[in-house]
Each structure stands twice: as C-alpha cells, then as structure tokens.
1. So if we calculate volume of the Cα convex hull per residue in Å³ for every structure here (P, Q), which label has the highest result?
2. Using the calculated result 2.9 for distance in nm of label points 7 Å out along Cα→Cβ at positions 163 and 235, pick out the matching structure from P, Q.
3. Can you tell which of P, Q yields 27, 13, 7 when semi-axes √(5λ) of the Cα gyration tensor in Å, for residues 83-130 alone is derived from it?
4. Once mean count of other Cβ atoms within 10 Å over residues 35-42 is calculated for all of P, Q, which comes out largest?
Structure P
Amino acid sequence: MIPTGVQQFMLGTALNNEPQARQTLAALKNAGYTGIELCGFMIHSTGLMVRMLTRAAGMPTGNGGKLDWHALVKESGLSVISLHTDLGSVERDAAAVAAEAKSFGTNYVVITGMYRFAYADAAAWHDLAKRLNKAGAALSEQGVRLLYHNHNCELQRVEGETRGYDILLAETDPDAVNFEFDSYWFAEGGADVAAVMKTLGNRMKLWHINDRGTRLAAGKPAMTPILKTDSMELGTGNLPLEHWAAIAKENGVEAVVLESHRNWVDKDPVKSAQVSARWLHEYL
C-alpha cells in the first residue's frame, strides 16, 4: 500500500494545544494513516498577518505553532512525508530549510502558493522556473529534494495556449525540481487531470487528494436550484478518484496526502479524515 498522510493545514483547528494535538495525531494513526505533511507556518510561531491571511483563505493555522512538533510526531508513530515552506525561505537559506526537513526524517521540501505572484504574466513563469531550478539545486546539495505544489492559478493561459504549469513542466530540471500534484485544484480549474498526471509521469512524487461534491444538511431545503460544489470525503463525491489512483500507481507516486479545509463531517476535520481513510485503504 502507498503511504498515506494528512496535510497539517487540514488539522489546524484540531492542533491548538498539546493534549489536543496528541489526540488528533493518535486518531490519524488509528485510522490507518502512516504520515503527516508538516507546514512551516504551523510548526513555528507566526505573525498576526500570516494568521489573518491563512484564515481569510479558508485555512486557519490554529494555535499549535509553539508546540514541540518533533516530540509530537515521534510519539504518534507517524512519519513526516514532507515539509511545506515558501520559496523565499529556500532562497535565503537552503541549508537551514534542508536541515529542518531532515530533522523530521523527510527529504522532501514542498513549495506551495506564491504570495503576490503575477500568475497571468508569462515572464514571471519563466523566471519562476529559473528560481525553482536554482533553489532545487541548492537543496539537492543538502540531500533534500524540491517539489512544486499546484493550485488552480497555474492553469491561466499566458502565451497563446500555453499555461503557467506548462512552462514549469518544460523549463524545470527534473534533477532539481519535481511535483506534488493536487488533483482537486486542477479539476476545479477545468483541467484534464488524468492527462496531466500521465504527462507528469515519475515527476509526480506526491499526490494531494480530495473529492468534490455537495452536502446538504439533513432535511434542510436548498436556497436555490443550483448547488455549489465543495470538498467531500474521498469516495463520496463525483471525481474519478479510482481512475486517477491507477495512474498514480503507474507513476510510482511515493505517498498520497489528504487535504480539505471545510465541509467536513460534523464540521470536524478528524472525522472527515477518518471517513476518507476507508477509501484510501481500499484503493491504495
């Protein structure tokens, strides 16, 4: 079975203090998850602006930044799949970022969203590919590998039919930069997810997974005849996850990471992860 984990961002509201964090990590382990994906914003104390921005984006970091995450992860028995960070931190001190990743037992560092990035500017994408290559090479010298995590903004067309993501695929060096592919965000953006996964091939090292659908409160009528899509537990929505799982296996993906930010069972991220674990066990 492919190793499975949960992104720390999903669990922010369930990691506010040491007893709660212990309980949450134990629940993940008992549900069958083997790992967790840590986020730099959540394993260190962060400023008010960072917390406000993440909350505005629907991803509250919670109050766990002051906890001893080395001790908590070790006690839980979970492995650390990767460490999410920002490109600026790698560019400023790749050795420090690599050292922190290795201190958690992972050799993957993942770059997520680009803050204040000109996603509609082709020149910015060409420059980003160069920056990622340089950052990835610097991390490689420290024995750590760099991955880029997509959302849906990479699907903007910036040069005719060429999208930002196409530029990254073509211009990043596979020896320095590979990918953590998020199928939910590309599905939301209208991409042919299966085709992208096949194009990535063995450059798709990690898979971020979520399902999509609708959930109405029992007995509550819809306000309009048009229902808004939202995240769902794996296997309960309308995405062809089984088909994508087969491609992920063919690609040799090294781990699968669950992440959603709302619309959970009973508004509880842990209960939501427990439901999704059943699908992961069956199909991976």
Structure Q
Amino acid sequence: MRILIFGRVGQLGSALSELLLDKHDLVFLDQPEIDLAKIDTIDHHIVKNQPDLVINAAAYTAVDKAESEPDLAHLINASAPSQMAVSCDERHIPFIHFSTDYVFDGRSNHPYTENADVNPEGVYGKTKLAGEHAVAAACRRHVILRTSWLYSHVANNFLKTMLRLAEDKRPLRVVNDQFGSPTFAWDLGSATVAVVNAIESGREDIYGLYHAANSGMTSWYGFAERIFRIHGDIVDLSGIPTSEYPTPAPRPAYSVLSCDRLREVFDFSMPSWEDALSRCLARL
C-alpha cells in the first residue's frame, strides 16, 4: 500500500518508518514540508500523494506548554486531524490516528477500557479528546489508538531524561504516586502494523477506538528505578508525592489502559513494560 504518514522525526514516526518500510510505499510529511497549524494545506497534500492509507503520527505533545498555548495545541491535536479525517472520508481512505491516556482524569483504580468515561483535566488531554471526537465523526473508516507514557531510544522522553540526569551523579527525586504503563514507541508501532495488515486484507470490522500500551503498571519512580537497574547506573533515587513536584498541567494519578479489545480484534498482545524497556535500552 501507499501510506501517507504525518510526522516523521518523532518517536512514533521513527518507529513506523522502520517497521513499515519493507512492505509498503511510505510518504512522510513533517516540518518544514508541512505546518499542521495551517489547516487549509492538509487536503492538498492528501490529494497530491494519493495514498491508500493515511496515518497521523504528529501531535502537540508539550503537556505543560499547552496550558499557555491552548489555541496552537487545539489546532494541531484537534483541527488538523479533523481535516485529515474529512479528506480521507471524502476519498474512502482509511485513517489511523493516535490519542492519549490524558483523556482520563485518573480517579479510577482499575484499567480503563475504551468505554470508560473520559474527563481530561488539562489542555493537552482536552485537545486530544477533541481530536478523537472529530476523527470519529468525520471518517467512517478510522482507527484511533490511545497509548500512554510513550518513550524510546530516540527523541526527547522520560527515559532519555533519566539517563542524562544519571550522568550528573546528583540525587534524583521522582514522583511515586502516579501510576501508568510506560509504552515503547516501537511496540505501539508494531500494534499499528497489525492494524495496517488488517486494513490491507480488506477487513471492515476493525474500525473504531482501541487502547495500545505495554502491559503492566508502575509509577514514574518505579520506571526510573528499573531504567537505572538495567542500564547499570548507580543513582541516589527517592520517591516523592505529586504535591512536591507541581507542574502547570495536571497529570492523571492512574492511567493504566486495558488492551483487551486490541488483542481480541487484531490478535495482537502488547508486551510487558519491563520486557519493552529491556529491548529499548539494548538499542541505545
């Protein structure tokens, strides 16, 4: 298939460029070729490239900065994917889009299913939820994959930050009362490949919303501790409550995602977060 992918240099775009390259004709669009804040240019690029499938791997992901740039965050996270979905639906092109655990308020104590009530508390989560709703309303053949705590061996993320800070040999304090599932971008990419394969096979029963995150649960402190243990770093690490690390944007205290529907529909199971972390660190 000819696949048009918005977003190339980020974690997910990098994963997709590796995982889809051998089997498909890939066209990537990223800055400076396209500015997703300029919504009126999106349809032109889809028409020009004549894809069989469109994937949106681009997003405004600066969670705290979004609090002071709500309009820009909404443009990129809601308005741009909305236009992609409209353009795809008009041409009967399937569309894959990605969302986030930040659509939940974190007040649950058991894994969120796709049918769980959403209640984002920050601008980032609100704009991503608006994007979900717009895509679902505009494009009949859509797949939305919600994920959580994305990281990889490329780009900026929690893993890379921890390894950089470990080099300073200073004590580190990491939040220990926020719980979720760290997700290796390459595993999210593999889940996406399973969706692409189902679309290519002609299945029409697969469209809708899914959760795709590595299995298991930990805190940011637990994630950091495991990073240092596997990487062999000796770090003076201690856990602190969220109240001691205030941020402009609120974070869900609990955002574990149930991925049962992904497994049932695509016969694809997300690996454990511990296994994923080991594989990621091996690639550094």
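1. Details: P: 137; Q: 124.
Going through P, Q one by one, volume of the Cα convex hull per residue in Å³ is largest in P.
2. Numbers: P: 2.9; Q: 1.2.
The read-out comes from structure P.
3. Details: P: 25, 10, 8; Q: 27, 13, 7.
Going through each structure in turn, the value belongs to Q.
4. Numbers: P: 24.0; Q: 15.5.
Going through P, Q one by one, mean count of other Cβ atoms within 10 Å over residues 35-42 peaks for structure P.
Every number in this text was worked out from the coordinates using simple rules, so none of it is lab data. Values in this document were obtained by computation on a predicted structure and should not be read as measured data. Cβ atoms are built from the backbone, for glycine too; each structure is taken alone.
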